[in-house]
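Each reported figure results from applying straightforward, stated rules to the coordinates on display, with no laboratory input. From a predicted model like this one, the values you see are computed outputs, not experimental measurements. Cβ atoms are built from the backbone, for glycine too; each structure is taken alone.
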Structure 1
Amino acid sequence: MLIGVTGCIGAGKSSVARTLADMLGGVFLSADQICAELLEQDGQGYSEVVNLWGRKFLNDNGNIDRNLVRKTLFENQKIRRQFESILHPLVRQRLKQLKDSKDTGEFIVAEIPLLYESGWEGDFDWVIAVYVPAELSVSRVMMRDKTTEYDVRAILAAQLAPEIKRDLADSVIDNTSSLAHTEEQIRNLVSLLQQSDHSFSAD
């Protein structure tokens, strides 16, 4: 069963997805981590980026300058779409390969920040939105990343509103309160997913 976990920046997607995978005894994947691997010097994404832009996004060691890429992607929509056209098909291929390699009944939990923005919802058996309101996201990310409110709001502006993701998802984890409250919701979700997985298997 392939489960997608999404939400806005600062919602706590990684923590929720990792905890969910642990409780399900499943596999955790991060789209951001897969992209990072693809952009390493021996990665398929790296070669395509260099073919398209030369050394524009490389540091002195010949590695992709991830901070420069991140800054550019949020400032330049054309370049962001070009990066997405390179990386998104490769990430989707990786997810499909892993799903196909697993036995029916095994859980794969994938953290996909831009799941709905990319139109990937049909790839997953179940989609979970980790929800916090935008204002809480801003304060959390400013504290976590030591960045400015302007920068965080620029990132949020490039994503669907938290409420839209919440309303589109199959299930929602409200991460606005305590860790104990979040974990209780995840435990309830584990029971639901295990029951649902039996239905998938039976079909």
Structure 2
Amino acid sequence: MNLQFPRIFRPLISNTIWRKTPSEKVIYLTFDDGPVPEVTPKVLDILDEFEWKATFFCVGENVKKHPELYQEILRRGHRTGNHSFNHLKGYNYSADDYVENVKKASEYIESDLFRPPYGRITPKQIKALKNDYQLIMWDLITHDYDRSLSHQQVFKNVENHLRKGSIVVFHDSVKASDNVLTVLPQAIEFWKSKGYEYRLL
């Protein structure tokens, strides 16, 4: 299970950000694939409870369906990013078609941040997007969406891969709901106990 994209290969995917401020005890918490009414409000409540902020990489069609929920994310002091309109896997699309889908999402998501769904993006797609977006990848993906993993296993992913400046991915999706709603409070408590603070991307 690849929780961290091998560091030796990260430079090969140029113009992308995997980790920030590696000398500081900071976590950049992010969520992918929302907003959805079944999960996102509960995630927002947990973040409020722990006074923690995050960046939500939103799928355009979900924002179109739930614009009030998107505005609630912003109202509560979080940041948003573009995650394409239809959650596209970049390898399956031409650069033109991929960029068109990202631009369609931008009609609903005002942000200069973009994260490619699945982390799949081609050099041509990067070249076409890099002038308009900061391309955000991750230092740790929790695999909270994997229903074969227990809460304890997902938390261990967080615990075992603690690093300064990590960009961490959870998901505010129905598929991930059981794990994220249980593990997220544990993760924030763990980070705080180790002296870490949040920072927005």
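Taking relative contact order in percent (Cα under 8 Å, 6 or more apart) for each of 1, 2, which is largest?
Of structures 1, 2, the maximum of relative contact order in percent (Cα under 8 Å, 6 or more apart) occurs in 1.
Can you say which of 1, 2 returns -10500 when helix-only ellipticity at 222 nm (-39500 (n - 2.57) for each DSSP H run of 4 or more, over all residues; to 500) is computed?
Value -10500 for helix-only ellipticity at 222 nm (-39500 (n - 2.57) for each DSSP H run of 4 or more, over all residues; to 500) corresponds to 2 out of 1, 2.
Using percent of Cα pairs over 23 Å apart, single out the structure from 1, 2 with the greatest value.
Structure 1 gives the largest value of percent of Cα pairs over 23 Å apart among 1, 2.
Please state which of the structures 1, 2 yields 2.9 when distance in nm of label points 7 Å out along Cα→Cβ at positions 113 and 153 is computed from it.
This value belongs to structure 2.
If distance in nm of label points 7 Å out along Cα→Cβ at positions 49 and 81 is computed to be 2.1, which of 1, 2 is the source?
Label of the originating structure: 1.
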